[in-house]
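Engineer: Structures incoming, each one as structure tokens.
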Structure P
Amino acid sequence: MRLFFSSGSPFARAVRVALRETGLAPRVEEVETALRDPRSTLLPHNPVGRVPTLVLPDGTALTETALILPFLDTLGVAYPLLPAGDLRARAEFGRVLGMLDGMAVWNRELRRPPEERSPGVIALETARTSRVADALEAEVAAGAWALDGPPDAARITLGCLLGYAERRHRAWPWREGRPALAAWFDRLAARPAFAATVPPLSGL
């Protein structure tokens, strides 16, 4: 199997972290690729041109973190990323994915020339992302989102989201007023799988 990724993508990073945490990394070749490039090495395998894309031995290309992480559970992982029948785990995963989608829209808007940005979109996604972060702060402070064992899909994705905010979306000072969430992230970020996949620093 081959995983096409971009080092700056938090969506792709979540899959890369999951491969390391579950012991599947030796079975998957990681291929860094360019995005929004007509010469991208990904396009012959997936014309959508998005990462992460996991190409299976028969040529099937799975796109999107929401599809790839559950698929990994079918490969004999060391522990399940989304335990069967655990609706809470799925609800947490879906909420973090929604938060990450909003932050990605916000980030893309900030990368446009100032005259092309939509203040309404920026305001909407700023409010959405901060609202979810505030809810997470309260939950973590109350003892939820425990890190007693290896991280599941929701924890991995949330760690990658906050890591993206640290390195590639610094316009959002997410640590301010959220000490419990910040301490939670620092503990997760120290795990080898996260330390090995830190995204490059951006100008934003």
Structure Q
Amino acid sequence: MPNVLIIGANGRIAKLVRKRLLQETDAHLTLYLRRAKRLGQVVPTRETVVEADVNDYQALYQAMAGQDIVYANLDGQLEPLARSIVKAMTAAGVARLIDVTGLGLDHEVPGAFGRWVETDVGPAVMADTRRAAHLIEVSALNFTLIRAAYLTDTAEIDYELTAKGTPFKGTSVSRASVADLIVKLIENPALHSYSSLSIDEPGSAGDRPG
């Protein structure tokens, strides 16, 4: 039974991942978030709740104890959060990290859509996101970075992956698709080790998200 720490457990993708892990695996989940009451009902035999901020290093380090996999899905200023996660995982001896971030980290989005992304997200946010990803990539962690296209709430699971150094293909992807990839990585931790992957819905290419 793997132990999985979900950082940002009330996020919309994280909630989909949590539901599927409870239904489809025997994993024990540690749900890490700032306001625990937002979770609703938990399964005491399968879930542990930690109410704390990622910037609270001591709480984060303690939550790492006994974990096999860390899945992080955060927003806001990402560089200090990434620094805290890498530091805590390294100190606790936890190696496997799955981190969801945005597209454009490696200037891999071509054409008009790529230019639009840079403008829409903004240079400050893009710079912060790139610094956060760099901290993870140069660490000793066994990471998978998931560079997601613009997210939709359609229930359909339909996605394609491209590796780092390959041009981004589409403009959008469902949260259900990103959750499906994360569940697969948790079920098979050797899958896509030390990788930065883009994820999009096939056929969604264009100048703007559809």
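Engineer: Given that helix-only ellipticity at 222 nm (-39500 (n - 2.57) for each DSSP H run of 4 or more, over all residues; to 500), derived from a single structure, equals -15500, which label among P, Q identifies that structure?
Structural biologist: Numbers: P: -15500; Q: -11000.
Comparing all candidates, it corresponds to P.
Engineer: Quick check for you: by distance in nm of label points 7 Å out along Cα→Cβ at positions 24 and 80, which of P, Q is greatest?
Structural biologist: If we compare distance in nm of label points 7 Å out along Cα→Cβ at positions 24 and 80 over P, Q, the biggest value is for Q.
Engineer: Another one. Tell me which of P, Q gives 24 when you compute relative contact order in percent (Cα under 8 Å, 6 or more apart). Kindly include the intermediate steps, with their values, before the conclusion.
Structural biologist: Details: P: 24; Q: 20.
Answer for the origin of the read-out: P.
Engineer: Taking mean projected area of the Cα convex hull in nm² as the criterion, which structure among P, Q has the greatest value?
Structural biologist: Values: P: 11.8; Q: 10.8.
Evaluating mean projected area of the Cα convex hull in nm² on every structure, the highest lands on P.
Engineer: Right, here's the next one. Check the numbers for distance in nm of label points 7 Å out along Cα→Cβ at positions 144 and 168 across P, Q and tell me which is largest. Can you show the working numbers first?
Structural biologist: On the way: P: 2.7; Q: 2.0.
For this comparison of distance in nm of label points 7 Å out along Cα→Cβ at positions 144 and 168, the top structure is P.
Engineer: Among P, Q, considering only mean count of other Cβ atoms within 10 Å over residues 16-23, which has the greatest calculated value?
Structural biologist: Sorting by mean count of other Cβ atoms within 10 Å over residues 16-23 in descending order puts P first.
Engineer: For which of the structures P, Q does the calculation of distance in nm of label points 7 Å out along Cα→Cβ at positions 40 and 176 return 1.7?
Structural biologist: Q
No lab work stands behind these numbers, since they all come straight from the coordinates. Just so it is clear, the model here is predicted, and its values are computed rather than measured. Cβ atoms are built from the backbone, for glycine too; each structure is taken alone.
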